[in-house]
Structure I
Amino acid sequence: LWRTVLSQVGQVYEAVKIAIDAGYRHIDCAFAYQNEEEVGLAIADKIKDGAVKREDLFITGKCWNTYHSRSKVFECCESSLKKLCLDYFDLYLMHWPMGYQEGGEVFPKNEAGDFIFSDVDYLETWAAMEECVGKGLVRSIGVCNFNKDQLLRLLGTAKIKPAMLQVECHPYLNQSDLINFCKEHNIAFTGYSPLGSPDRPWAKPGDPLLMEEPAIKAIAEAHGKTAAQVLIRYQIERGVIVIPKSVTKERIISNLDVFDFKLTPDEMETINGFNKNHRFLHLSWISSHKYYPFHGSA
């Protein structure tokens with residue numbers, strides 16, 4: 001699975017084509033990434049040249065925070081499909097449980113620079129996403145960045161159970177409890193930032209560097225692999241769907257080269273030992289939103 005987040009305009013077209021040629025078939029997209037046109041053009045060109053058929057691909061889209069009210073959900077979904085040159089999404093996710101002010105900027109802010117919220121309940125958003133299934137716009141639906149309490153509330157009213165939960169997941173935040181919850185409820189679990197999101201724009205000096213951990217590097221050396229490949233393999237062995245992101249040809253190919261080795265139980269235990277519930281994508285600047293999901297240990 002290949003993720004298009006933080007892929008700059010001009011880079012993502014070539015990166016998607018490289019990923020498809022390398023064997024990636026699940027492409028993770030989102031309205032908020034603001035690169036859907038390029039992604040769609042690359043997909044269309046690879047279908048046109050016979051490299052893949054549409055039915056070979058599993059394409060995920062996401063409903064953005066400024067489109068949480070019922071009518072806006074349809075608008076967001078249809079807009080993304082048009083930009084991506086698609087007739088349907090294989091999976092459509094609610095990007096966050098929090099709604100933002102609708103009808104304007106992708107990231108609406110007031111004069112003080114604070115985000116402007118809406119009070120749309122994510123249950124309304126979900127009901128509209130269920131209608132998207134009925135309309136044939138999407139084949140399955142799920143959520144991103146929900147905590148367990150929010151998932152329980154959603155499961156209590158949903159006509160269609162979420163097929164997928166996508167959240168940040170790496171050894172510093174291994175999400176064991178949430179993974180077990182999803183297994184109990186037959187919800188597939190996808191982990192983003194599996195490498196610790198080293199290229200995140202908001203990184204601070206002194207932030208821990210997962211791929212520089214000596215124990216991770218030692219495990220990689222023992223297998224003749226890179227630290228990134230070890231971190232991806234770690235998630236695969238936990239049953240986690242993993243979505244690394246790269247626009248570099250060598251890394252795109254390397255990130256897929258993880259099926260010719262296995263980690264030992266001791267190595268898995270060592271990597272599990274890095275957990276400290278450290279979240280890189282905390283979005284603390286919107287923590288006053290009533291549906292902010294990361295209060296406490298959530």
Structure II
Amino acid sequence: MNFDLITSKENPLFKEIRNLQATGSKGQKARLASGQALLEGIHLVQTWVGDPALKILLTSELGLKNVEISQAVYEHIEICPDTKVYQLDSALWDLLSDLVNAPHIAGLLDLPKAYLAPPQSIATLDGDVVILDRIQDAGNVGSILRTAAAAGFTQVITTTGCAHLWSSKVLRAGMGAHRLLDLYEGWSNQQALSAVTAPMLAATADAEEELFSLKKDLLHPVAWIMGSEGQGVSEDLLAQAKGVSIPIDPRVESLNVSTAAAVCLFETMRVRRS
């Protein structure tokens with residue numbers, strides 16, 4: 001099967017891909033304008049194989065010689081025949097990735113409508129929620145998304161100042177968890193407080209109440225708040241939440257926020273299963 005070739009970095013689609021790949025506000029602006037995110041690498045593409053939201057696949061002659069990549073491409077277009085597939089000149093892949101021997105496979109994914117909806121259009125969010133408060137490290141955000149999905153939490157809100165949920169770095173760290181989650185980005189603290197109906201629990205190092213004494217609280221829907229790496233949970237969110245600490249050896253100052261999230265979310269799962 002022959003696919004359309006892209007041989008120039010001046011190609012409009014290639015330029016769009018580069019914009020989606022950009023870091024910070026430039027990349028976010030491109031994602032919101034196009035309504036798409038860039039999936040890089042075989043694992044992320046495989047996660048969405050068969051999903052009509054994966055509208056465009058990008059590979060190369062070298063990529064199609066890879067059994068895993070070729071299988072993903074042909075399986076997806078068999079299920080979703082309207083998918084467009086483009087072959088990039090191998091030299092263009094060097095411009096797309098800083099990785100040596102980067103896998104020659106990527107995709108353009110339509111972002112979920114709920115994600116693109118303005119926060120004010122969502123009156124309430126019932127059930128369990130994870131609120132990420134100004135967590136700036138993309139690796140931490142992606143890791144927490146992966147943990148949330150694994151622990152059975154399906155709704156995640158980020159407040160203004162968090163790493164962008166559909167950025168390349170967060171997607172890679174999330175390892176496909178995005179597909180399992182309802183994601184809401186860039187909410188103000190007040191919007192989160194107004195919409196979330198579950199009682200809020202804030203993970204803080206200095207709270208008197210310890211996580212492992214919370215059994216009754218965890219049996220029902222909760223909203224776990226994880227604060228920024230440097231400043232912790234915002235005061236206005238903390239004022240409406242029950243502070244909860246994780247008991248650790250006093251010789252250790254604190255836990256990384258993604259580690260703390262894993263402890264809290266899986267303790268919630270453990271309590272409910274027992």
Structure III
Amino acid sequence: MSETASRPVLRIAPNSPVFDLPIHVALEHGLFEKEGLDVAFAGAYDANISSDDAFVRQKEALFESGGASAYNLCEWAGFDRSERGRRRSVVASLRPAVAAQALVTFDSALREPRDLVKVPVAINDRTGSHYTALQFLEGALERDEIVLTHEGSPLARYEALKSGKVRVAMVMEPYISLLLKEGAHLIGTIFYRGSQVISPDLPPEAVAAYTRAVDEAAALITADFARYKHYIVQPVKDRLKPEELADHFVHYAPSRPVDAERFNHTYAWMKSWGLTEGRNDYATLVA
């Protein structure tokens with residue numbers, strides 16, 4: 001058997017490149033091969049895929065169909081997909097990407113969170129934009145004053161804001177930098193980690209090797225972020241140059257384990273919003 005054939009195989013369902021950047025960088029520098037892994041994306045990221053059904057979206061659909069063995073998404077959604085998916089999955093860790101979701105608007109009447117009483121905020125249902133909008137706004141508004149509207153993928157939310165369909169949207173990079181370039185302003189930002197979701201059939205040593213590789217990539221990104229910005233702007237490369245991407249709306253850090261205290265806090269908050277029935281626990285949803 002060849003050395004390549006004997007390597008553990010991981011196929012990654014693609015997320016937006018701002019979140020997948022450590023994977024792109026690890027592939028570029030051969031870090032997975034160094035760890036003895038055969039890693040590749042299960043397909044190219046498609047910014048146009050959008051659905052109100054989470055399991056029809058690209059990364060979830062690839063995983064559910066068996067076309068991928070891992071993917072990353074926001075922390076809350078990692079628990080949600082592992083809880084509701086037909087195919088068994090668990091959260092292995094918190095991913096390296098520490099990204100901002102930003103409330104962005106062109107509306108001069110909207111300047112601070114209190115201006116958003118009963119104002120629909122564009123989000124993608126049960127993704128980082130949804131959960132972070134709730135967490136950010138509940139610090140300034142009563143829960144019944146918060147109104148969210150599902151507009152879909154980051155690109156769809158950007159387009160809804162640009163067209164005037166919505167007054168404010170929750171977006172991450174590269175759409176924050178692009179909207180600011182186009183004259184929008186920020187109402188606020190919130191940073192968050194994300195979940196690395198895996199098939200429990202993956203060998204623990206392969207998961208550990210994968211984590212080491214993306215963590216090494218995160219260190220390379222931190223040392224020279226400008227070198228890798230072209231990956232992040234890819235979905236809007238005709239409108240935003242790599243050098244126009246801001247430096248401060250995303251950063252990358254070593255992966256972190258999800259401990260029971262953090263899980264319990266997050267899961268209880270999700271239950272308080274009716275975003276989980278609360279039928280699972282740390283032992284069933286975390287690797």
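Assorted remarks:
- Among I, II, III, structure where distance in nm of label points 7 Å out along Cα→Cβ at positions 103 and 151 as derived comes to 3.6: I
- Which entry (I, II, III) yields the derived value 24.5 for mean count of other Cβ atoms within 10 Å over residues 63-70: I
Bear in mind that the values in this text are calculations on the coordinates, not laboratory data. What you are looking at is a predicted structure, and each value in this text was computed from that prediction instead of being measured. Cβ atoms are built from the backbone, for glycine too; each structure is taken alone.
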